[in-house]
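K.L.:
Structures are listed in the sections that come next.
Every read-out reported here was derived from the displayed coordinates using simple, explicitly stated rules and does not represent laboratory data. Remember, it's a predicted structure, so these values are computed and weren't measured experimentally. Cβ atoms are built from the backbone, for glycine too; each structure is taken alone.
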Structure P
Amino acid sequence: MKKLIFSELSQDKLGQIAKIEENGVVLERWNQMQSECTAQEQEQINLIQSHLTTYRLALMNEATIYARAIYPLLVLAERENIQAWAQVTLNAVYPHFELGGIIDGVLGNCASGTISTPYLVVVEAKRGLEAENPQYQLYGEMLVAAWLNWQKQANKTAQEIYGCYTISDTWTFMHGIVREFEADYPVMVVESSKEYIQRNEAQTILQILKFISNTLFPKKKE
């Protein structure tokens with residue numbers, strides 16, 4: 001059985017364990033994700049953006065940008081028992097491979113005091129000429145999150161999963177449908193968003209995060 005970790009994933013290694021069908025950028029999907037921001041949320045967005053306009057982001061390391069820009073927006077998408085966590089370890093044992101590692105950030109259910117399924121997974125990408133393409137690590141994390149959700153589902157259907165990777169303060173979202181979990185090669189169909197620059201589009205990013213949160217964690221009927 002192949003054992004891989006997220007940080008080692010490349011296009012070739014991912015192709016050895018799963019079939020990824022990429023549909024490219026599908027603007028319609030993300031343009032329809034409108035979840036209004038409250039006045040309080042808008043105040044916090046304005047505060048975050050005001051800081052970013054005065055920072056010299058090109059000189060900051062990834063951890064500082066993540067702490068000052070990325071994670072605060074994830075926290076704004078919290079509601080009820082849905083919380084943003086950083087540095088979360090996830091692992092999945094598919095029939096023919098094992099995949100896992102540490103995820104930079106997630107939105108997940110925290111009703112019991114520990115983070116649990118389902119997840120929005122976030123990759124904080126490295127910068128520079130030697131940096132790896134972040135989307136393959138993100139695909140791997142989405143496969144693991146989908147497997148964990150599938151394992152908890154009684155009727156074992158295809159799983160809808162979301163993820164995003166950030167480079168500096170730029171966000172790119174991914175939507176995936178994962179199926180054929182018990183096949184030799186599980187299949188994930190992926191659609192991407194355009195790039196959203198947080199300095200200018202923080203409100204849109206938060207609207208997408210809130211929409212995803214409401215999709216993965218629908219409110220219980222009264």
Structure Q
Amino acid sequence: MLANLLTLVEKYGPVFIGGLGTTLELALISVAIGCLIGALVAIMRLCKSKALNLVATVYTEVIRDTPLLLQLYFFYFLLPDILPALKLSKFTCICVALVFNSGAYMSEVFRSGIQSIDRGQSEAARSLGLSSSQTMLRIVLPQAFKNVLPAMCNEFVAITKETSLASTFYVGDLMTQYQTISGKTYMVIEPLIIIGIIYFVVTFTMSKLVAVLERRLKEND
């Protein structure tokens with residue numbers, strides 16, 4: 001088996017690296033845009049408008065209470081039908097699904113981060129003449145962002161692993177490359193071992209970096 005592993009690494013190393021690049025690209029886009037959506041949805045859930053609160057709540061609950069694979073299928077088939085003129089690629093459709101999924105989870109993270117800020121700071125800002133929006137943008141959100149930064153990094157780790165479901169649609173991620181290599185070599189276990197090692201190294205390294213970040217943030221408080 002060791003000989004087969006070495007042969008696969010030597011022959012298909014660039015393929016594995018390409019799959020890792022696509023996996024990380026999916027994760028980075030999903031979390032980056034998902035955080036923006038999450039922050040917006042969190043503000044909507046905390047605002048006084050019942051309509052905005054309802055929209056944000058429905059979005060969050062629907063996404064959080066349905067399987068990610070179902071969401072991937074939904075956006076994969078829905079978006080090309082409702083936006084045919086854009087000729088969206090498979091990669092884009094999967095990205096949109098992951099963005100909406102990440103946004104729902106990050107909205108809860110941001111909501112808890114915003115609620116963790118002492119209300120006295122908001123009241124002090126309002127007494128100084130700042131509006132509600134100015135208080136949120138200048139006082140509350142910067143502090144909330146710092147509080148939720150480790151959770152954002154953990155979401156990136158989680159999404160990196162969840163992108164494996166995108167292989168269902170052959171978008172070029174690591175698990176897609178496994179299917180390709182396995183089909184060409186008729187090997188099943190060896191490519192899985194290599195893919196597993198890559199996932200482990202990447203996510204383990206990320207997790208350790210998140211732990212270091214959390215310690216640094218605690219030291220600076």
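K.L.:
Using Kirkwood radius over Cα pairs in Å, for residues 57-168 alone as the calculated read-out, with 16.2 as its value, let me know the right label among P, Q.
P.N.:
On the way: P: 14.9; Q: 16.2.
Source structure for this number: Q.
K.L.:
Please state which of the structures P, Q yields 0.20 when FRET efficiency 1/(1 + (r/R0)^6) of positions 73 and 137 (r between Cβ atoms, R0 = 30 Å, to 0.05) is computed from it.
P.N.:
Going label by label, the one that fits is Q.
K.L.:
To test your reading of the models, identify which of P, Q gives -28000 for helix-only ellipticity at 222 nm (-39500 (n - 2.57) for each DSSP H run of 4 or more, over all residues; to 500) when calculated.
P.N.:
The correct label is Q.
K.L.:
Can you say which of P, Q returns 129 when volume of the Cα convex hull per residue in Å³ is computed?
P.N.:
P
K.L.:
Another question, if that's okay. For which of the structures P, Q does the calculation of mean count of other Cβ atoms within 10 Å over residues 33-40 return 11.8? Mind showing how you got there, number by number?
P.N.:
Working: P: 11.8; Q: 19.9.
Of the structures listed, the value fits P.
K.L.:
Where does the value 1.00 come from, among P, Q, when FRET efficiency 1/(1 + (r/R0)^6) of positions 121 and 209 (r between Cβ atoms, R0 = 35 Å, to 0.05) is the thing being computed?
P.N.:
This value belongs to structure P.
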